[in-house]
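A short reminder: the numbers here are calculations on the coordinates, not readings from a lab. Predicted model only: the values in this text are computed from it and were never measured. Cβ atoms are built from the backbone, for glycine too; each structure is taken alone.
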Structure P
Amino acid sequence: MANKVVKLKSVETRENKLKTQGSRADDVRENLIQAIRSGRYRPGERIRETEVADWLSVSRTPVREAFRRLETEGLLVFESWRGAIIADLNRQQISELYAMREILEGAAAKLAARHIDDAEIDLLEVLLEKSDGETDPVKLAELNRQFHGAIHDSAHNRYLSQTLEQLRNSLALLKGTTYSVPGRAEDVVAEHLAIVEAIRARQPDAAETAAREHIAAAQKARLRLLMEEGLS
């Protein structure tokens, strides 16, 4: 009986250890995604396990697991001669990313027009007001993320939200912001307003169309940035 109790405690200890490691790996992954978004780690840059472990004050085990997950998600690539590298998207990959984004953002807006409540509409309008007149590209990019995140939540579809979250993580690999394109800030406010008006009017098809047109315009602005950078 005593041996059985010891074995059970040993199993529980291992399970708790695995849960703790998994939780830490989740935290490391989230911190790394935020670091990519903020520019701490840039596309094409090498990233070392030891450096991340020291930064986040964790062992290398959860860092290694986080690296593995980010590789699966396409945010990290491993090169035999350099190790872990932040993924650097080419022009074709970026076009594919925007093609998926147009479909998914359109679906989110369409569902939001069906399921959104008054409080969620108020949030969208507040974010619109904050964007109107703002000139800092970095602040505008963050408000844009919040705006689209609010639409995703208003769609009330967990599976769509999960897919959009993965897509949003991939967007962190894009260099700079389209808000640096002259006139883009003003255009985005008008495009966002069209989406909100359709959602507020409970017009799913109009909301989807407005959202898809917005992403198509964003892609054009992104391609303009790529041409200026000379990316093939």
Structure Q
Amino acid sequence: MTAVGTHRDRVRVSGADTWTFLQSLLSQDLDGIVPGERRPTLLLTPQGKVDVLAGITRDGDDALLDTEPGWGEQLRSSLARFVIRTKVDISIEPAAPVDDATRAADEARRIAAGVPRLGAELDQTVIPQEAMLEQDAVSFTKGCFIGQELVCRIDSRGHVNRFLRHVVPEAADLVLPVGAPITIDDKAVGTITSATAGIALGYVRREIEPPAGATVDGHQVLVQLLPTAEPDAAL
């Protein structure tokens, strides 16, 4: 899964136990990560729901995790709960502020790329597979990590009830209202979570096979699959 924009909070983890500590907590396999390499990862709740989505980069012996503006403290505090007789230090560097135009442009690119955002598409009710985060941010072959039981059980013998989809209105300049239901034959099948002119994101029930016609707030829309991640995009 990819994300758009470089204006991100950064959390640095340093100390002798940095990599064994993070390997036991994060969903990504960190073995073999080399200096400068960056991998997408999740910190999950013990119930297997999304706590924080981040990228992790090896910076010498330190780990540098980047996440969305305003979520660095959540990541820092969640990691800190597990620091028990462990030689690590955790610090945070908030994202530099940006102007409204830059923020709006980043948001439009994010939605068009089909990237879920913390506080919009992602919270502690979301299972990684609902937003296709398991494709890049979860290792099913590493050792144990927080929340592993649920995501592995779904991968091996289960399914989720909804998926993140693109929702495209007929009018290219229309901004669909966030929170509005997505309906088919007068039945609610999903909800808009983010929107910009001409395209939106929303969770839609799994039985709706894209492309599928639907209605949002009285407007005709098309429910579509998310695009394949661009290989050169940041998390």
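Of the structures labelled P, Q, which one yields 12.4 when mean count of other Cβ atoms within 10 Å over residues 29-36 is computed from its coordinates? Comparing all candidates, it corresponds to Q. Suppose you compute helix-only ellipticity at 222 nm (-39500 (n - 2.57) for each DSSP H run of 4 or more, over all residues; to 500) for every structure in P, Q: which one lands on -25500? Going through each structure in turn, the value belongs to P. When mean count of other Cβ atoms within 10 Å over residues 45-52 is computed for each of P, Q, which one produces 18.9? Of the structures listed, the value fits Q.
Each of P, Q could give Rg and Dmax of the Cα atoms in Å, for residues 93-180 alone, but the derived value 13.4, 38 comes from P. Quick check on the output: 5.6 is distance in nm of label points 7 Å out along Cα→Cβ at positions 157 and 173, derived from one of P, Q. Which one produced it? Attributed to the structure labelled Q.
For which of P, Q does Cα extents along the principal axes in Å, calculated from the coordinates, equal 58, 45, 28? Considering all the candidates, the number was obtained from Q. Among candidates P, Q, the computation of distance in nm of label points 7 Å out along Cα→Cβ at positions 85 and 109 that gave 4.7 used structure Q.
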